[in-house]
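Structures follow.
Please treat every number below as a calculation from the coordinates, not as lab data. On a predicted model such as this, the values are computed, not experimentally measured, just so you know. Cβ atoms are built from the backbone, for glycine too; each structure is taken alone.
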Structure 1
Amino acid sequence: MEQKVKNKTQIAYDYILSRIENGAYGPGYRIVIDQIAKELNLSSIPVREAIRQLEAEGLIQYKPYSGAVVSNINEKEYLQTISVLAVLEGYATVLSSNIIKEETIKKLEELNEKMKQSLQDFELEQFSELNYQFHTLIYENCGNNFLEEQIKQIWQRMKRIRTYGFTLVPKRSKESIKEHEEIIRLLREKAPPNQIEEFVRQHKLNTAEAFRNRQKFS
């Protein structure tokens, strides 16, 4: 019995989390327990338990007269997190540059082309996922498992805000694609390590800066 309840809670958890991550449940969205239970053909108990887990993770909060709502984005935490990611990815890209193959570089070009198409089609969720795949493909070749795991954990922590961030700052999406082209060039031409690291680090910091100054683009 306990195992079944646990499985149902996981179903509810995954369902709610996926909608928070893809933007269907944006900041301030009111979580209606009975409605979700009905959609999943579950009782309210596992849904409530899933909400408690998401509350513990900071994705949901309880507000007076509203109940459970999706938390607002912690902008300070996001900016601090992406700053750390900038340093780690810059270093990981340098390590990857020593061993990356032409076949992998061509895959990076394909992903960047798909990002262009996603942007033209206003598929921002797909754009965000392709962006993640682009950078993952690079750091997976760094040869440092611990560094790779740390970067992966930070990306997962930021997953919820990636699509939301590109929605707020559409101009940044186009700039990001151009910067990816430069990263590809640097990798293909075996540019000096300090040049690669500096550019990749700034690429990530540019996203943070655009997010910080997003009011200019609204």
Structure 2
Amino acid sequence: MKKDNIKKVLDILSKTYKGVKCGLEFKSPYELLVSTILSAQCTDERVNLVTNELYKEYNTPEKMITLNESELGEKIKSCGLYRNKSKNILAASNTILNKYSGKIPSTMEELINLPGVGRKTANVVLSNAFGVPAIAVDTHVFRVSNRIGLANGKNVNEVEKQLMKNIPKDMWSDAHHYIIWHGRKICKARKPECKTCPIAPYCEQRF
């Protein structure tokens, strides 16, 4: 997409989705980290239902590690992939306690060294918990960015780099949310609603 069109698209998205925030509910960086791990191949709505109960008792790494993998797995079962998620959440919690004195690290390098934490999860935490400009490339961001022409990447890392290049840094975090919500509301996976899409005139792949 040409630079002028990128600016127009970002302007339209910012007006259309002004004020949207992270769909995950959290009260601390730790809660956001756990919720983001749980959100893999699961909706934010489902994660919020599960964590609304989970965080009543287990909202810190100290409290979380009082559970074993089986016990935590039962509590997060409806989020899917619960065995692997349970293992990673407890391993990450132990690392946070032993290496970072119970505090969530606030750099990409430290976060991606936590069990179960990749660049997407790290970027979500950096952006939403610490206010660091970041673009987390999830399923919606990957699909929508490639489809409309904000990026043209074969994998999430390529798309992340291209979005960071094409979008002004002070807009990274907001643009991430705009693209996610656009993917949920209009640019849907199976049947995008192009007739009502406000950025249709600039889209690289109209259906």
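For FRET efficiency 1/(1 + (r/R0)^6) of positions 37 and 77 (r between Cβ atoms, R0 = 25 Å, to 0.05), which of the structures 1, 2 scores highest?
2
When helix-only ellipticity at 222 nm (-39500 (n - 2.57) for each DSSP H run of 4 or more, over all residues; to 500) is computed for each of 1, 2, which one produces -17000?
Answer by label: 2.
Give the label, chosen from 1, 2, of the structure having the highest value of distance in nm of label points 7 Å out along Cα→Cβ at positions 101 and 197.
2
The value 0.25 for FRET efficiency 1/(1 + (r/R0)^6) of positions 21 and 189 (r between Cβ atoms, R0 = 30 Å, to 0.05) was derived from one model only; which of 1, 2 is it?
The read-out was computed on structure 1.
Given a value of -0.45, -0.54, -1.01 for log10 I(q)/I(0) by the Debye sum over Cα atoms at q = 0.10, 0.11, 0.16 Å⁻¹, point me to the structure among 1, 2 it was derived from.
So the calculation was done on 2.
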